[in-house]
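Values quoted throughout were computed directly from the atomic coordinates according to the rules given, and no laboratory measurement underlies them. Quick caveat, the model's predicted, so the values are computed rather than measured. Cβ atoms are built from the backbone, for glycine too; each structure is taken alone.
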Structure 1
Amino acid sequence: MTVLVVDDYYIICNLLKSYLRDQLIEVITCSNGVEGVKKAYEVKPDLIFLDLFMPDLDGIKMLQVIRSIEQLKKTPVIVISANTNRTNVLNAIEAGADRVISKPLKKEIILKNLSELLGIDLLPAENKIEIETVEDAELIKQLQKDFLDFFNSRKTEFETALINRNGNSLRKFIHDMKGIGGAIGYPELTSISADIQDDLLVKETDWDIIKLKCGKIMCIVGEIENRLNG
């Protein structure tokens, strides 16, 4: 069984790989919609996970393309997004999504939806709960390390966006922050990022407030670093 994950945030791809590693499911990943369409046509996956907001070809447009391809029109598609407001959900369903799941992703929700769409039992047996709890703790630790690598690689971009008051650049960065917070054990990161996203939509953007909230993100990052190095 093969699942295709199309998401430009590699941590989400790694997270889904980790969730499905014990299910004998091959996970193939792509970072944009154009690549995703090509790979979907090539491998004919049993199911596709698809992020809504990506460069080159976004999730909605990719959905429209694959639903026009005879060999893929019936392939189950689960849309995953950090922004599942009513408009985005309706647009995704109209374009052909079978399910829409909100980030941050949770293992039990992923397995439940996969089980229902593929008609197989992926839910863990009761005697596996203790083992999975230990594995999940190790997974979170690894995701935190991946997150720090990601953050540090884009820290200059983040700081420059704040200094120059570049809303478009900051919006993309914050989108990624919002999508991973809960998965790495820091749901407040998701909450703060969601607030900043809302602030950036206001016509008269209050950059002093945004800088204050971004400062809270920096504090969380520092806390993660201290915990991993302590």
Structure 2
Amino acid sequence: MIPNLIASVSPDTCFSDLWKSEIAHLRNFVVEDVRSARQFLSSLKIFPSIEELNFGVLNRETPAESIPGLLAILQQGKDIGIISESGCPGVADPGSMAVAWAHDHQIMVKPMVGPSSIILALMASGMNGQRFTFQGYLPIEQKTLNAAIVKLEKESKSGSITQIFIESPHRNNRLLTSLKKILPPQVRLCVACDLTGTNELVISKMVQDWPEIELPKMPCIFLFQA
């Protein structure tokens, strides 16, 4: 399970030589997107030739019945590297289907250390790291979104739970406006953008203290705790 970069930075900022040496023997990969995976692996500069690498595709449209075929060479004693588009495969990512199949067929799964925007945002938020929930995307329709925020705030308050979620970059400011309008003033709200990147931004304040700010149109993690 090979983590990918979560920002436009050199791989050297996230991956050590030891980390690279542990995956240098791989020649078979299952990835979300072949083109971006090839670019990522090429940037590591550890393979004699990118052309000799083999790729299968596992994304959210891949049917479960395709998994055995994608992973068949594992039963020949060969290794496969699983790579997501961003961050850690298997975390908010379809790579989990491959992992479940491997476990069911007594094949060892090795998770590699690497950046996860969800965990990095939680670390930087000042919120409860003992109890947290990743909600994925919240609803788009405004009325349904408002109801979801109210529901999550009640759950957070009753269980001291940190609620974590994401949004499409072009809707970042719409979501932030909704959160500031609906959440009670004493709720802590955090937004973490471009983590590990050159434009990294983390703001964590009570709703009543949040500044007027225009969020960038780039991937952001949203968190709050009541």
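One of 1, 2 was used to compute helix-only ellipticity at 222 nm (-39500 (n - 2.57) for each DSSP H run of 4 or more, over all residues; to 500), and the answer was -9000. Which one was it?
On the way: 1: -20000; 2: -9000.
Derived from 2, not from the others.
Source structure of the calculated read-out (relative contact order in percent (Cα under 8 Å, 6 or more apart), 22) within 1, 2: 2.
Which one of 1, 2 has distance in nm of label points 7 Å out along Cα→Cβ at positions 190 and 206, as calculated from the coordinates, equal to 1.8? Derived from the structure labelled 2.
Have a look at 1, 2 and say which one yields 0.95 for FRET efficiency 1/(1 + (r/R0)^6) of positions 22 and 94 (r between Cβ atoms, R0 = 41 Å, to 0.05), as calculated. It traces back to 2.
Work out which structure the value 19.5, 59 belongs to, where Rg and Dmax of the Cα atoms in Å was derived from one of 1, 2. Source structure for this number: 2.
Which one of 1, 2 has FRET efficiency 1/(1 + (r/R0)^6) of positions 46 and 142 (r between Cβ atoms, R0 = 35 Å, to 0.05), as calculated from the coordinates, equal to 0.15? Intermediate results must be reported in sequence, preceding the final value.
Values: 1: 0.85; 2: 0.15.
The structure behind it is 2.
In terms of FRET efficiency 1/(1 + (r/R0)^6) of positions 118 and 214 (r between Cβ atoms, R0 = 41 Å, to 0.05), which of structures 1, 2 is highest?
Details: 1: 0.50; 2: 0.95.
By FRET efficiency 1/(1 + (r/R0)^6) of positions 118 and 214 (r between Cβ atoms, R0 = 41 Å, to 0.05), the leading structure of 1, 2 is 2.
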